[in-house]
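The structures come next, written out as structure tokens.
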Structure P
Amino acid sequence: MHRSRFLISFLISFLLAAASLLSAQSVSTLLNFNGTNGADPLYVTFVQGRDGRLYGTTYSGGANDLGAVVKINLSDNNSIVLHSFSGTDGSNPGGGLTLATNGSYYGTTVMGGARGFGVLYSITPSGTLTVLHSFAGGSDGEYPYGPPIQAVDGNFYGATSGTPDSSDEATIYKLTSAGAYSVIYTFNSSTTGVGVYGLVQGSDGLLYAVANVGGANNCGTVVKLTIAGVLKESHGFSCSIGPHYPVAPPVLASNGTLYGTTPSGGAHGQGTVYDISGLFGVNVLYSFTDIPGDGDNPNAGLVQANDGNLYGVTYYYSQVFSWNLGGTYTAFPGYVYGDTVANLMQDTNGLFYGVSGGDGGDGFVYSFDNGLSPFVAFVKSQGAVGATAQILGQGFTGSTFVTFNGVPASFTVDNDTYMTATVPAGASTGPVVVTTPTATLTSNKNFTVTE
């Protein structure tokens, strides 16, 4: 009798938990772009600002229909145009923004500028835009589709896409913290590919980038190089059942491995999730099937969430999915209903946010709720003892405690969504925990304490 009651109680608890989990897995449209407030977000991944708002770009729309920098207030889901591009200061930003440690955002436009091949710019949270470099084409690079990253050395590194049907090759450029621009590496379409839309820094300090086409098999490549621009290795994607034609750069996961997606290839020809092995080979982890509820052709890349899983979204019907590092693929119920090519981002409130090119409109912003808890994140996730760590989150007002892998640290709360803390003596690499008046928030990645 008691055993039966226990089983019934257990089943009820299990079903309630399952129902709660399913109810949490929901996709919601937050706002629609209408031209005036931007249009056609394309490959834009939003970034969380110090003020808790989301910052990004749209390819067109704005006052001149040449694209805009926008910020979104999550409290009311309204967008504000910070800057409308005019052509001379760039036009048609194809990617999002990078929040730098100086508090400004860095991005690129695909076209416009002094020579018509795009610009590299910075913009303050209040909307003051500065053109840092106008791309000149040829050996200087042309048509950058994504923002630069800020590397461990404090400098910025980015990619220009090049032109697949001409001799204009893709490049990797460097912008120093003092503002000096230089090209550090030039691709060769025959050997290392062309069509490069971004890069990432690995745990080894090297830069990794994928080229969409070209290379030994003409199906794209992955390359790794030093921050001085010295090519270390390259690998051509297979044109058979392997992954090929990669678009988004890979993401560095907490286990030190790089993971990515391709919109083509795999066992069913519908795209893959892959990783890059220690021998610099590409391994297929999952092949999309095009079966309803599974998704296909992921143009967007991956993001690692605070549950440790990788999340992405497919192109057709925009199916949200996750990949567990242990080897499990999950497709979540519900669709975005737009042709999506932009990565998801996870806000420190636990929700995911993304953009779609729309379903016949100017595009929209959506959220995906998988029931994940709030956390804290870093603008830069490493520093030496005595350095200042910049921490993003929510509910910081009145915080009482910050620890670096268990070691208490001094801190200053700048506002409810941003604080700084001094890396304490005796700290080692590990999570940062912030105790607020209402919650204990753990960082989504370890803070690396350097010498």
Structure Q
Amino acid sequence: MDVIFALASARGKAGVSVLRLSGEGSHAAVARLCALPSLRRAALRRLVWQGEVLDDALVLIFAKGASFTGEESAELHLHGSSAVVAAVLRVLGGMEGLRPAEAGEFTRRALENGCLDLTQVEGLADLIDAETEAQRRQAFRVLSGAVGERVEVWRRDLVRAAALIEATIDFADEEVPIDVRPEVGEIIARLLENLERELRGSAVSERIRDGFEVAIVGAPNAGKSTLLNALAGREAAITSDIAGTTRDVIEVRMDLGGLPVTVLDTAGLRDSEDRIERIGVERALLRAAAADLRVFLLQEPGEALMLEPMPQDIVMLGKADERQNAEGAVSGRTGYGIEALIDGIRQRLSERAASAGLLIRERQRVALEKAVVALKTGESRLQQAIVLPELVAVELRSAMRALEALLGRVDVESLLDEIFSSFCIGK
């Protein structure tokens, strides 16, 4: 394989720019520019090419099996001048056997060399994109290999169950001394409980990754858009005393207590003769119903709206600045009650986030669902009056294959190009 190289830090002027090389021959390439330091020991070296000084750089080299990619690799920590970086890249690009890395190629080599499994690769991509503390913690947990560790426990149980069942196949013409069905049934039941619990938590994990939705709901002119602007800290929505100003759903993404939240300002809920406003109300009802949490702004206590609050929803009075008694009210204009509202949203979403599982992507959830389906089928076959061990063994192997696909060991080649295309070049 070629030696690949790329800038691993952001482009543009900076204090330091990091240039990474990987592949058999990367040490030899660096040796053409300077004296090699000891393995995994940073040393200041002057980079010289054909008598011209390129830069004074901090140089590190890594042996095969002791680097991010698992290959022989090196890093050059250059002064962060665009001209310096361009000069070193130009020299490396002119060396035989070296070429610029493609998007995600360093991480792809780490996957192919067994340094990462596919869930760790996806966790790394999410860590790079993390905007909130909850996203950072979740992505780092996956990158650290928590999914692979859990899958390995499940796989060992499956291997045990499969070995017991296949022993009955091997002794088909003889009397098996022990009935293995109770132990196999117990293993399958335990696995199903664990996998289904993980699936339930995956919905919350995906919400942490993509963001929770909180819809502000109320009648026209209840102060919804003003409240949205106050939460966003900017004029995200047009505000007016004229009822029905908001026709479409306005979305503002923000960080609330470390959780990614998209706040939705929806059209005022009322019957209208205006066809465009009716469409806005229909969209408001659909988005509010699908949201993770709703904040109802009422004009009067006990006001009936076209959508009923759910137990976890927040119900407050709007326009606290216009009321003599502002208890239980909020005002986007003065900020009264906003801290209490934010605390209420944070508390409810944090409780939901606490049940998050390890699966963070739809691909992972689908793989686990396939394992659950196979195990349920195997359990059903095991409970039949006449047990055909060959059929039970087939389902156990299917479940095992689904778990292998979850980690990227089988059946994912078609997904790799799409996954790695989202990485930056230096990763």
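Quick note: the coordinates plus some simple rules give every number you see, no bench work behind them. Since the model is a prediction, treat every value here as computed from it, not as a measurement. Cβ atoms are built from the backbone, for glycine too; each structure is taken alone.
Tabulated values for the structure
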| quantity | calculated |
| --- | --- |
| Parent structure of the calculated result 48, 41, 16, given that semi-axes √(5λ) of the Cα gyration tensor in Å is the read-out and P, Q the choices | Q |
| Label whose coordinates, when helix-only ellipticity at 222 nm (-39500 (n - 2.57) for each DSSP H run of 4 or more, over all residues; to 500) is calculated, return -2000 (choices P, Q) | P |
| Winner on distance in nm of label points 7 Å out along Cα→Cβ at positions 44 and 356 once structures P, Q are ranked, highest first | Q |
| Value 17, calculated as relative contact order in percent (Cα under 8 Å, 6 or more apart), assigned to which of P, Q | Q |
